[in-house]
Structure P
Amino acid sequence: MLVKFLSWNVNGLRAVSGKREWRWFSGTDAQIVALQETKATPEQLKPEVARPEGWQACWASSEVKKGYSGVAVFSRITPLAVTAELPEKRFQGEGRLLHLEFSEFHFFNGYFPNGGAAEVDEDGRPTGRFRRVPYKMGFLEAFLAHAEACRKTKPVVVCGDFNIAHRSPDLARPKENAGNTGFLPEERAFLDRFVDMGYVDTFRHAHGDVGGQYSWWSYKARAREKNIGWRIDYFFVSGELKPAIRDAWIENGVYGSDHCPVGLLLEV
């Protein structure tokens, strides 16, 4: 069976669903569509957006702050089970993870934390530290432990905004960003270890080290027009599914957000 997946950080579903770019959703032939940074509960959206006909809609919305974070999955395949959030309580409440179990695999949609604002000392000088990096790293470690526990029963597919560019080809200006969150050594080291544990970056598997392929661009300084971007949105599969990868891609012609969709085709 061929399964087509799409993942998009929409940076506010209420806003995106009111734009013509949202025709992307009604026109898709994917079986599973994952959204991040929805910034909404289903009740805040039009019914045809929150629970579109022909799809099973799954939601995890922020409980700690309105209009913040949030993920959703729309599936044409009925899951066996749906779980929101990580098991560890300190990483619950922000609506950052959905876990759908299917007959052939576990599927995770994650909006992983960013590193937050840069910290400064009492004189206002940068310290090189970022406010939420410890939380981010803890969340990533908790996710990895959970994914590994699930992997004992069947393979894993995970997508979403990791808020990390893994290697130099994954961002336009690696040298300039070496000290910025999203490209810090500890963040990149996590993805190194994730890959070493058998998780396959499907885009790199399909396309090698091709450069200039990004999924996020700052709204500042016409960054998207100049293609000064970062590849921080991924599809990973556990190694058991590596032979099932048929294609992986970035839909950088789709607008409506500061991110664009990414996709994966598996034969399972």
Structure Q
Amino acid sequence: MQKGNIKHKPKLAVWKFASCDGCQLSLLDCEDELLMLSQNVEVANFPEASRAVVKGPYDISLVEGSITTAHDAERIHKVRRVSKILVSIGACATAGGIQALRNFKDIKEFISYVYARPDYIDTLSQSRPVSHYVSVDFELQGCPVNKKLLLEVLNASLNGRRPNIPSYSLCIECKLRGTPCVMVGGGIPCLGPVTHAGCNAICPSYNRGCFGCYGPMETPNTASLTELWQKMGVKNEDIVRSFRTFNAASEAFKKAGKDCEKG
């Protein structure tokens, strides 16, 4: 076979910004599936897994982490330019992450509490999702992402189709696994009705309310859920805290928190 006729594998790159690496570890946790993936793609840039780096451009880029510095704001544009398909993965990359709690306060005050020399710290006032700076081809929510859904996104990207990712709420997952509603049956505050499915309703299966790790579903009625929680006796300050966790800067949860603060 002539060299010009050799079919090259698509190049996959994985990039890290402000994050805990949990979503990258979800990819590594794919184990047997990862071996199959490596037969179909060239893992060209993945510092979490290998020091070897193959020069771009890349067919698919997975981006973990939020943008929190001016340097990273420039770097994400470079990543976009060398990527045919760019997928942001995890709560940090899709909604700013837990570090987006800074968005509701004075970042200079936070820095002064943590660092002995705040003047050495160069950071942006807000933690933003990747989509705030560049166009994103697909966003996969979760803290961390579900490895099976991540493989589905990669499979779909390689085959030129739309990923088959559920758009319904976590409540559907409770029904599918036969888990009784912890809020209706147990009076436990739960974010399940407004949270995107993807974790197979882990917390409710242990008789705990959903913490909203997968962010808001496509059409969340946060106002109705807030009203229900208030009738259950949950204090407004606790409702605000519930919305301000891993996906605090997502538009739906951000608005729900602000509305509750106003009373």
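Quick note: the coordinates plus some simple rules give every number you see, no bench work behind them. Please read all numbers here as calculations on a predicted model, not as lab measurements. Cβ atoms are built from the backbone, for glycine too; each structure is taken alone.
Have a look at P, Q and say which one yields 4.8 for distance in nm of label points 7 Å out along Cα→Cβ at positions 38 and 238, as calculated. Don't jump to the answer; show the numbers that get you there.
On the way: P: 2.5; Q: 4.8.
Going through each structure in turn, the value belongs to Q.
Out of P, Q, which structure matches 14.1 when mean count of other Cβ atoms within 10 Å over residues 126-133 is calculated?
Numbers: P: 14.1; Q: 20.8.
Comparing all candidates, it corresponds to P.
The value 14.2 for mean projected area of the Cα convex hull in nm² was derived from one model only; which of P, Q is it? Before the final figure, lay out each step's value.
Values: P: 14.2; Q: 16.7.
So the calculation was done on P.
P, Q: which one has FRET efficiency 1/(1 + (r/R0)^6) of positions 86 and 222 (r between Cβ atoms, R0 = 30 Å, to 0.05), as calculated, at 0.55? Could the numbers behind the result be given before it?
Numbers: P: 0.20; Q: 0.55.
Comparing all candidates, it corresponds to Q.
When helix-only ellipticity at 222 nm (-39500 (n - 2.57) for each DSSP H run of 4 or more, over all residues; to 500) is calculated, the result is -5000; to which of the structures P, Q does this value belong?
Numbers: P: -5000; Q: -10500.
Attributed to the structure labelled P.
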